[in-house]
Structure I
Amino acid sequence: MRYSRIADAYEKIEATTKRLEMTDHLVQLLTETPTNLLDKIVYLTQGKLYPDFVGIEIGIAEKLAIRAVAKSAGHREKDIENDLQKTGDLGKTAQRFLEKKTQVSFFPKPLTVERIYETLDKMAKSTGSGSVDLKIGLLASLLSDASPIEAKYIVRTVTGSLRLGIADMTVLDALAIAFGGGKETRDQLERAYNISSDLGKVARTVAEEGMESIIQFKVSPMKPIRPMLAERLSSPTEILEKLGGKCIAEYKYDGERIQAHKKKDQVILFSRRLENITDQYPDGVEYIRKHVKAEEAIVEAEAVAVDPETGEMKPFQELMHRRRKYGIKEAMAQHPITLFMFDALYVDGKDLTLQTYPIRHRHLENVIEQTDNVKVAEYTIAEDPEELELFFEKTVESGSEGIICKSVTPDSVYQAGARGWVWIKYKRDYKSEMTDTVDLVVVGAFHGRGKRAGKYGAFLLAAYDPDKDTFETVTKVGTGFTDADLEKLPQMLKKHQIAHRHPRVDSTLDVDVWFEPAVVIETRGAEITLSPIHTCAMNAIREASGLAIRFPRFTGKYRVDKSPEDATTTQEVVEMYRNQLKKIEG
């Protein structure tokens with residue numbers, strides 16, 4: 001299959017601001033793709049070569065890509081760098097220079113998907129002495145045979161800034177239409193994806209074997225399950241009413257959520273974003289190996305930094321010292337962890353995801369050998385609001401963020417990849433008016449003035465609407481940023497910059513720079529108000545009004561552990577607004 005067909009589809013997808021058109025272009029591409037290449041096409045469209053949990057990234061630095069573009073186009077690196085300053089997009093720069101390239105290939109080979117994938121794979125797996133030159137040579141060889149449009153997307157792919165903004169749910173919609181018989185099969189495809197975390201495998205399976213094989217997808221150790229997420233409410237009474245009058249309430253620890261997979265002596269740890277973080281927690285690996293009493297298991301835990309001298313829990317930020325390639329032993333000694341276990345998804349051949357939470361919790365307690373470093377998350381069974389409030393206060397006093405209240409009804413199965421009213425968060429900072437933080441997605445920026453001239457002065461932030469799979473603007477934030485933040489954020493956002501509003505962003509505001517939804521930051525505001533400008537929960541409270549956060553301030557916390565779809569939802573903002581009204585009226 002010619003790569004030019006993919007580049008053409010990408011060009012059309014990038015040009016549209018309409019979600020349905022984006023899906024239609026993707027459906028056409030998928031139906032024209034040979035089934036044996038479907039998984040590769042899906043991965044490439046996601047900007048990767050394998051599912052995240054495999055841990056193999058193309059990852060070529062911009063400087064190396066500049067050298068490859070210069071080599072293939074026959075221009076100086078300085079010329080490429082100067083043009084990049086103007087475009088802000090190395091893909092566009094590569095396209096421009098290949099349109100006027102001075103070196104002509106005598107026998108250019110048409111680029112195929114197979115060649116592109118195999119070459120990128122070789123680049124990704126190349127390590128050690130000589131690997132830099134090898135990567136530059138391999139990339140230059142592709143660019144030498146590429147058309148300008150192909151070059152644009154090859155360069156964007158290798159530098160991790162494809163900018164198509166095609167989300168997993170868009171791919172699932174397209175697969176349902178292309179191979180499932182219609183959108184009504186989306187839920188079954190999504191279930192297969194949620195328990196395998198491998199969109200390429202789902203695509204190839206449905207194309208080659210049909211929906212019957214999709215329905216038979218099973219949980220498998222060493223392949224992560226997309227995590228279940230919680231909603232939030234602001235009072236014990238509301239929580240118990242929502243959960244049918246009874247719940248299991250657990251400590252909500254301020255740590256890093258980990259999904260641990262064990263197969264005999266082999267242990268792999270995955271983050272909530274399904275990245276393999278095994279190397280960051282060698283102590284956690286040993287705890288799972290020794291104290292999970294099963295041959296095979298998938299269990300969930302919160303890894304919490306603990307003060308080795310006092311035994312007190314430390315905040316989440318302390319765990320950032322573990323996010324390193326070197327000096328792990330020193331980080332382990334300075335920032336030891338305790339694993340607080342809270343769910344069992346698979347034990348010795350039994351898929352527990354379709355079991356209720358009380359059954360899963362019993363399996364968890366049976367399989368965990370508790371020690372100082374491995375504990376079942378502290379919990380209580382609550383039926384009375386006062387009892388729940390007392391437990392909440394106890395957790396806050398101990399240094400936790402609050403509690404997670406979990407349903408015990410027949411509907412309390414593990415909703416992989418979903419956010420629902422089966423788990424409900426109740427955090428300590430819900431107790432006062434908008435002192436709770438929210439995690440919002442950066443979708444745009446405004447140029448700064450005065451002291452911030454030449455930098456971004458403010459950012460347009462959005463909440464996530466899972467029902468529409470869109471990001472709806474809720475505030476514009478310009479305070480709380482240090483000078484270091486104002487230097488760091490443009491670098492973080494650079495690879496996500498796009499030429500127009502993203503199709504999944506709902507905004508009535510115009511900005512100086514648009515971004516695809518990717519970077520999540522924590523924000524705190526004074527209150528939530530009705531807004532005729534912002535689109536968050538438009539018409540949910542009052543006709544022609546959305547909700548906005550007033551006097552927002554960046555807390556200094558970058559939520560690198562959260563994907564954009566894990567951000568605060570529009571429904572959560574609605575609940576927080578309604579809770580404010582109750583306090584005012586009360």
Structure II
Amino acid sequence: MSTRPRVRAPELEGRGWLNTDGPLALKDLRGRFVLLDFWTFCCINCLHVLDELRGVEEEYAEELVVVGVHSPKFVHEADPVALAQAVERYSVHHPVLDDPDLVTWGAYTARAWPTLVLIDPEGYVVAQYAGEGHAHAIAALLGELVPQHRERGTLQPGDSPYVPPVVEPTDLRFPAKAVPLGEGRVLVADAGHDAVVELDADGAVLRRLEGFREPNGLCLLPEDVAAEVGYDVVVADTVAHRLQGISLADGGVCTLAGDGTQWMQGDGTDRLSSPWDVAWWQDRVWVAMAGIHQLWTLDPRTGDVEVVVGTSNEGLLDGPGAEAWLAQTSGLAPDGDRLWLADSETSALRWVEADGDGWAVRTAVGSGLFDFGFRDGAAEQALLQHPLGVTVLPDGSVAVCDTYNGALRRFDPATGEVSTLATDLAEPSGAHVDTGVEPAQLVVVESGAHRLTRLPLGAAATRTDGFAHTTQRPVTDVPGELELVVTFEPPPGQKVDDRFGPATQLIVEATPPALLREGAGRGTDLTRRLVLDRHVGDGVLHVAARAASCDADGGEGAACRMHQQDWGVPVRISDATASGVLHLPLGGVPQG
């Protein structure tokens with residue numbers, strides 16, 4: 001690694017701590033490496049990083065302390081109770097600093113979720129990474145630095161400060177979605193127990209099917225299709241990156257798609273990335289591939305898997321399916337010629353419809369990655385907060401599980417109006433209509449309360465102006481012309497390998513689009529000149545970068561890795577700014 005001035009790590013400041021006995025300071029951890037993981041629990045990329053770091057934590061259990069720094073995007077994520085539940089829900093097994101005001105986030109100049117910062121045993125920052133796919137780089141760097149610090153006597157291995165929380169047993173734990181099976185029985189994706197559970201009409205557990213990893217979505221196949229293929233239910237097995245099939249007759253489970261490895265750029269459809277929901281529509285199973293912001297399909301009869309909507313760029317951009325941008329789609333609901341989508345990261349309700357020989361994406365409610373709230377009224381003014389579920393009601397309107405608002409909302413396509421059906425729910429994440437009772441009821445999955453709740457369908461809707469919010473992150477002052485530099489250094493033992501084509505890619509867009517006069521689009525150089533339009537005003541630069549590195553020795557069996565991240569950087573044009581360079585660290589040593 002190149003030599004740069006040593007940077008002392010800023011202290012850890014926040015509202016409080018979870019998963020440890022008391023407050024931690026960097027001096028308490030002196031003598032060990034510290035890896036700060038800046039995350040927020042809405043972010044699928046952050047959840048991927050939690051999973052990929054587990055091997056590094058185990059390998060260097062005595063030399064390394066991982067500290068999660070939770071710096072929230074949404075208002076709901078700043079709720080300490082919600083954070084404590086998320087830490088349990090996602091099996092975070094290291095101390096977590098609650099940083100609701102982004103104090104520590106700002107001290108480390110983080111610009112993206114997730115960001116990783118490695119601190120050496122003497123308290124200096126030695127590396128910073130943005131995005132996912134860096135676990136191998138961190139392990140390789142530790143492989144070099146641990147012996148050096150051991151030889152110098154600065155490494156003092158010790159026990160982990162992690163203290164697990166006390167968990168009260170419940171039949172369901174963070175359930176995600178549910179589907180009716182008839183005769184009052186319900187099948188539930190019991191994510192917190194890594195299981196799919198069948199309940200009877202009274203809510204008692206009839207059977208529990210194990211062998212999943214945080215399953216979130218369920219789809220009941222038509223009877224004729226199920227008879228043909230030999231299974232009845234498709235499960236979005238999220239953390240396992242698989243689609244699984246369940247035979248209700250004998251409880252048998254089979255893998256339908258995915259090899260258990262997370263999809264990365266360059267992979268084919270034999271690998272998946274955090275499938276979150278599944279639905280039967282247009283004679284196929286549609287898959288909300290939340291991990292890469294796309295919709296895929298599975299044909300149960302042939303086993304064929306296809307990418308049908310989305311570019312893998314995260315955002316809100318309508319248009320033809322191959323060009324549209326989605327944002328962590330987490331809920332699906334078919335309705336005739338439309339497939340409704342709950343697009344969680346843009347707090348949006350959207351739909352897919354046929355468009356000639358392909359598909360098109362449209363938006364009913366929502367405006368972008370950083371705008372959310374709780375407001376009823378005309379769809380163009382209405383606001384949601386990170387919805388995870390969507391359900392079509394008998395009258396043709398659409399119920400939205402407005403998860404982070406703890407509410408059930410209703411969108412009427414005929415009038416374009418949004419209203420509120422219920423509030424004070426605990427992170428509702430899915431719902432279905434039960435017509436087997438009189439009057440019909442809406443069965444809501446209250447994930448945060450570990451239960452299913454029944455609501456009368458005929459309840460009168462209310463209207464609220466609620467609140468409007470834009471994610472508050474530091475605004476970067478930039479000149480009208482600047483150089484964007486995405487920094488990347490291959491991990492120890494690897495090199496950028498461009499023998500078979502460009503090893504890097506950079507995509508730059510803006511909100512509003514007119515903000516960028518020059519520099520928008522896709523290219524292979526990680527440096528680009530940008531010209532901004534002063535008359536447009538403030539905006540957000542959307543930057544997506546990736547870089548591939550391979551073992552330096554090459555040869556047969558050489559391992560290659562993909563590093564990737566998306567940034568949304570709020571900017572303000574200012575003549576007084578000192579620097580004409582915007583640095584974004586994809587991976588490597590910190591800027592000095």
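A short reminder: the numbers here are calculations on the coordinates, not readings from a lab. Every value quoted in this text rests on a predicted model; they were computed, and no experiment measured them. Cβ atoms are built from the backbone, for glycine too; each structure is taken alone.
For the read-out Kirkwood radius over Cα pairs in Å, a value of 25.5 was computed from one structure; give its label from I, II. Numbers along the way, then the final one.
Working: I: 25.5; II: 24.9.
Derived from the structure labelled I.
State the single structure among I, II that was used to calculate helix-only ellipticity at 222 nm (-39500 (n - 2.57) for each DSSP H run of 4 or more, over all residues; to 500), giving -2500.
Comparing all candidates, it corresponds to II.
When you work out mean count of other Cβ atoms within 10 Å over residues 225-232 for each of the structures I, II, which one comes out largest?
Comparing I, II, the top value of mean count of other Cβ atoms within 10 Å over residues 225-232 belongs to I.
Out of I, II, which one gives 13.4 for mean count of other Cβ atoms within 10 Å over residues 121-128 as computed from the coordinates?
This value belongs to structure I.
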